[in-house]
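What follows is calculated from the coordinates using simple rules that are stated; it is not laboratory data. Here the structure is a predicted model, which is why all the values come from computation and not from measurement. Cβ atoms are built from the backbone, for glycine too; each structure is taken alone.
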Structure I
Amino acid sequence: MSQWQSIDTAPKGKVVLLWGPTDISDNGTITNWKMETGYWIRDGWIWDGRSLRPYDVKPTHWMPLPEPPETP
């Protein structure tokens, strides 16, 4: 099974699973997060089908997509 890896090591131009915190409490505990597929193109991430804006949640980790299920 694949492990989450730092976003700095993500492949460019390949669809991967992205993860990032959306809310962090004052003591540093992650209280909410987002996980979607996405890919890097030119100067930024396409995440959940759209380009990230400067104020959007940024992915911090990535993982290869799992193999699709076998069809009967």
Structure II
Amino acid sequence: MPFAEAYKLMLQGRKIRRPCFKGYWYIDPEQGICKIHLANGHDIYYGKLDLTIRNCAANDWEVVPEDEA
């Protein structure tokens, strides 16, 4: 799905990723910012404008199943 659709789902509390990612992106409900959960279990963030053009332009975003998050 395009990032615009995936981002709307993130705003509703869902976690998203691209197939090439081992982690996922989500909106932290307490801070209201986009965070990236890495495969090593750590979360990183760069503020609200951390999204790269390459990832935002991709159309292969998917919702992470609840049992994987």
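When helix-only ellipticity at 222 nm (-39500 (n - 2.57) for each DSSP H run of 4 or more, over all residues; to 500) is calculated, the result is 0; to which of the structures I, II does this value belong? Among I, II, the structure yielding 0 for helix-only ellipticity at 222 nm (-39500 (n - 2.57) for each DSSP H run of 4 or more, over all residues; to 500) is I. Computed over structures I, II, distance in nm of label points 7 Å out along Cα→Cβ at positions 25 and 41 reaches its largest value in I. Consider the structures I, II: one of them gives 4, 18, 31, 31, 15, 2 for P(r) over Cα pairs in 5 Å bins from 0, in percent as calculated from the coordinates. Say which. For P(r) over Cα pairs in 5 Å bins from 0, in percent, the value 4, 18, 31, 31, 15, 2 is produced by structure II. When distance in nm of label points 7 Å out along Cα→Cβ at positions 9 and 33 is computed across structures I, II, the figure 2.5 traces back to II.
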